[in-house]
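There are structures below to look over.
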Structure P
Amino acid sequence: MANHKLWGGRFEGSLEVWVEEFGASIGFDYRLAPYDLRGSLAHVQMLGETGVIAPEEAKSIQKGLEELLADYEAGLIEFDVTNEDIHMNMEALLTEKIGPVAGKLHTARSRNDQVATDMHLYLKDQLGQIKDKLLNLRQVLLDLAEEHVETIMPGYTHLQHAQPISFAHHLLAYYQMFSRDSQRFAFNLEHTDLSPLGAAALAGTTFPIDRELTADLLGFKGIYHNSLDAVSDRDFILEFLSNSSILIMHLSRLCEELINWCSYEYGFVSLSDTFSTGSSIMPQKKNPDMAELIRGKSGRVYGHLFSLLTVMKSLPLAYNKDLQEDKEGMFDTVDTIQKSLDIMAGMLSSMTVNKEKMLVSTQRDFSNATELADYLAKKGLPFREAHEIVGKLVLECSKAGYYLQDIPLSRYQEVSSLIEEDIYQALESQTAVQKRNSLGGTGFEQIRQELERAKKDLNNK
């Protein structure tokens with residue numbers, strides 16, 4: 001491949017190899033190759049239709065670009081670090097194919113608007129894929145929740161048993177989180193689906209270009225209306241990294257719970273062999289490595305967000321070489337998020353749920369204490385008095401080594417004449433969960449209603 005710098009005319013000397021390598025971005029921005037070619041195809045079509053270049057020249061360049069795209073898809077293209085970035089590599093390859101006329105492709109554009117266009121096209125494509133993967137994960141959660149509406153587990157606050165809840169209710173909490181994540185990415189797409197092409201270096205161009213045409217050809221819903229803004233801001237990437245950070249945080253929280261639940265102490269679930277590993281020394285081990293990896297990868301996603309925020313801080317208009325640092329973090333975050341979503345969906349859809357262990361854990365604790373307090377309050381006792389009575393009973397049970405459901409009726413009636421034989425039914429985990437039918441609560445009927453609402457929501461996507 002020929003090496004002729006696009007900016008070489010101004011310079012007498014050339015860069016040292018090691019300096020050139022430091023400044024080159026082709027080592028990572030090669031991923032933009034198909035988007036760069038798409039942008040060039042739209043640009044040259046516009047140049048031909050507006051008469052900026054001759055129609056036959058436009059056709060020649062278009063044919064060369066189409067051949068390059070075919071070569072790329074066939075894996076036949078080798079990139080050269082001496083050609084600095086994806087744009088110079090492609091122009092050099094095009095020149096080899098069709099000769100000097102390739103130089104007319106760069107008429108009325110700069111690498112500044114070219115790279116911005118490439119990244120908008122790339123991220124727009126990836127956001128669509130992330131949306132689909134999020135949709136799949138939400139469907140997996142709904143399917144699992146539908147299966148476990150009446151599966152009872154302990155609900156926690158401060159990692160202490162609080163009140164019994166439906167396992168479906170717990171799962172649907174994450175469904176809601178991931179639904180909001182999906183909405184955030186959809187909003188992100190609104191700011192990504194804009195064309196910078198035609199902004200040129202920073203000030204626009206003197207050529208009679210048609211920016212609306214190139215935007216239409218590339219499938220953008222609109223254009224940037226300020227050339228300085230078009231080439232100098234990366235808020236659409238920052239928004240993506242921010243949204244990704246929130247998403248990976250939600251994934252990490254769910255992973256933490258899966259890691260706890262599959263431990264010996266909990267024993268609530270068992271992850272499939274596909275998503276587990278063993279120990280090199282302890283033959284009995286089955287480790288939730290994939291869940292741990294997602295939890296750990298939250299750090300790198302957060303890091304990419306802070307990295308780009310720092311790059312952008314105090315960066316003057318318009319383009320600066322600092323902006324070369326916008327790509328690697330974006331690429332890595334895309335890869336991390338997409339793989340994490342696939343892994344999470346796979347873990348959830350293939351895990352085994354130990355319903356009995358979950359239920360038993362709500363029967364050998366004091367998570368039904370609120371039921372007793374509510375029972376007394378419904379009989380007219382002020383809730384604060386009821387709370388005090390139940391607290392003393394819990395203390396009594398804790399010292400004696402038994403639970404509220406083990407207290408004989410005679411003792412209950414010594415405490416309060418309001419307590420009758422129906423107290424034991426009220427203290428059952430099944431009853432405690434079933435009765436909580438306030439809107440958004442863990443009651444079985446509420447959960448079934450929420451499942452129907454969620455299904456309709458997914459079907460409309």
Structure Q
Amino acid sequence: MNRTHTDAASANANAAPTDVRWVVFALACATSFLLYLHRYSWNIVGPELQKEFSFTNTQSAFLFSLFYYTYAGGQIPSGLIIDRFGPHRFLTAIVGAWSVALIGIANTGNLVLLGFWRLIFGATQAGCYPSLTHLSQQWFPLQRRTMLQGWVATTFGRLGGAVSPIILGTLLMGVCGLRWQMALTVIAAAGLVHCIVFYAFFRDSPQLDPRVNDAERELINAGTPEIDATEYRPTMLSPKLALRNRSLKWFTVQQFLDAGSDVVFVSLIGTYFLIAHEFDIQKTGWLASLPLLGGALGGIVGGWLNDVSIRRTGNRRWSRSIVGCVGKVIGCGMLVLVIMQSDGVKAAWLLMAAKFFSDWSQPTTWGACTDLGGRFSATVFSIINTAGTFGGILMPIVFGVVLDAFTTISVVDDTEVKMTNWNPLFGLLSAMYLTSGACWLMVDCTQRLQTDKGKV
């Protein structure tokens with residue numbers, strides 16, 4: 001009996017690691033993909049709502065911006081819940097809740113109820129990436145954690161955003177002939193199916209998953225440092241104290257402009273192609289995806305440029321600043337060319353180029369947060385991301401007002417015809433890119449933050 005038990009234990013110790021971590025990785029990638037698939041559906045849903053219910057550009061922009069109010073407010077509460085209870089049930093619940101919110105949007109024509117469902121949508125999506133961050137800390141080996149996080153958050157997230165107008169507009173509405181309400185319900189149903197799969201195959205940690213053997217647990221935990229209780233200092237970085245840092249101040253301005261400008265590609269590009277250029281929904285779907293694909297490629301190139309520049313020059317400060325600045329300046333130039341372009345398809349490729357160069361700054365942002373914040377990098381990112389959220393709240397309203405200001409109404413054959421000049425919007429966007437680039441030159445990532453106990 002004892003010998004049998006010993007032999008079993010020895011066999012388990014010598015067994016090859018199980019591969020449950022890769023199942024978890026696949027579930028995390030699918031969750032990130034769904035998050036952006038659903039969020040970027042507004043590129044198609046927004047203009048359809050505007051046409052069907054005669055919403056003004058300002059009203060449509062207001063509906064879009066409601067997402068950011070609850071998205072910002074839900075960040076910290078979500079983090080507290082996840083740290084206390086784990087992401088298993090919480091992430092399952094919020095994916096289901098935001099999928100239901102999409103179904104609510106699809107079956108409501110009232111402005112107040114649409115606003116309510118947009119608020120629910122933002123509140124529930126707020127907890128997704130904090131959950132996935134907790135998941136990665138528990139399940140991804142330290143040596144490969146950053147790379148795997150990049151695949152989850154950047155690659156699959158942006159891919160979901162890029163294909164959202166294609167799936168919703170080109171495939172479901174164009175090829176399949178579904179109305180936008182049914183098309184939105186279909187992709188929402190995919191979220192409900194994902195909830196079931198996620199709940200069945202995910203556990204909060206390897207220790208709680210019976211499918212994980214000792215070898216895989218050791219592999220996941222390898223290299224994780226032990227915390228010496230005698231050396232641990234439970235210090236916190238005060239946001240008020242952190243903002244005394246000159247570089248962080250410019251960083252927050254940059255992030256406000258960056259996130260604010262991104263609203264155009266999240267909510268208005270579909271309207272631009274569908275209404276301004278009068279493309280059908282099928283063509284609008286793939287044209288609206290081009291800028292997002294450009295951004296995904298730009299993020300990869302920007303990360304490579306950061307690493308190469310730092311390695312070859314040894315100057316971290318100017319490597320980060322110049323990569324961030326140059327991308328924004330070239331993106332500004334691409335937007336100027338969009339203003340000069342009357343052909344909608346050519347404009348789409350120019351917008352793709354603008355997003356490609358602009359998103360060089362995305363890896364630079366993460367790197368600069370680490371440089372400035374040290375062990376408080378997460379706090380630094382939360383500070384600049386708060387500024388970015390305010391950009392997401394304010395700029396949709398500004399963009400909507402600009403479009404309404406340059407909209408003319410005429411009557412042709414007893415029919416009211418609206419014409420909107422989009423060039424002022426792209427002019428404003430190019431100015432934001434240029435200002436963002438200037439902000440990057442003011443960010444010295446080697447200027448480490450101070451706490452009441454010294455540098456971080």
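Looking just at distance in nm of label points 7 Å out along Cα→Cβ at positions 63 and 95, which of the labels P, Q belongs to the structure with the highest value?
Checked P, Q; max of distance in nm of label points 7 Å out along Cα→Cβ at positions 63 and 95 sits with Q.
Given a computed value of 1.21 for Rg/Rh (Cα atoms, Kirkwood Rh), for residues 127-166 alone, which structure among P, Q does it belong to?
Of the structures listed, the value fits P.
When you work out Rg/Rh (Cα atoms, Kirkwood Rh) for each of the structures P, Q, which one comes out largest?
P
-23500 is what came out when helix-only ellipticity at 222 nm (-39500 (n - 2.57) for each DSSP H run of 4 or more, over all residues; to 500) was calculated for one structure; which of P, Q is it?
Source structure for this number: Q.
For relative contact order in percent (Cα under 8 Å, 6 or more apart), which of the structures P, Q scores highest?
Q
Since every read-out is calculated from the coordinates, none of them should be taken as a lab result. Bear in mind the structure is a predicted one, so any value in this text is a computation, not a measurement. Cβ atoms are built from the backbone, for glycine too; each structure is taken alone.
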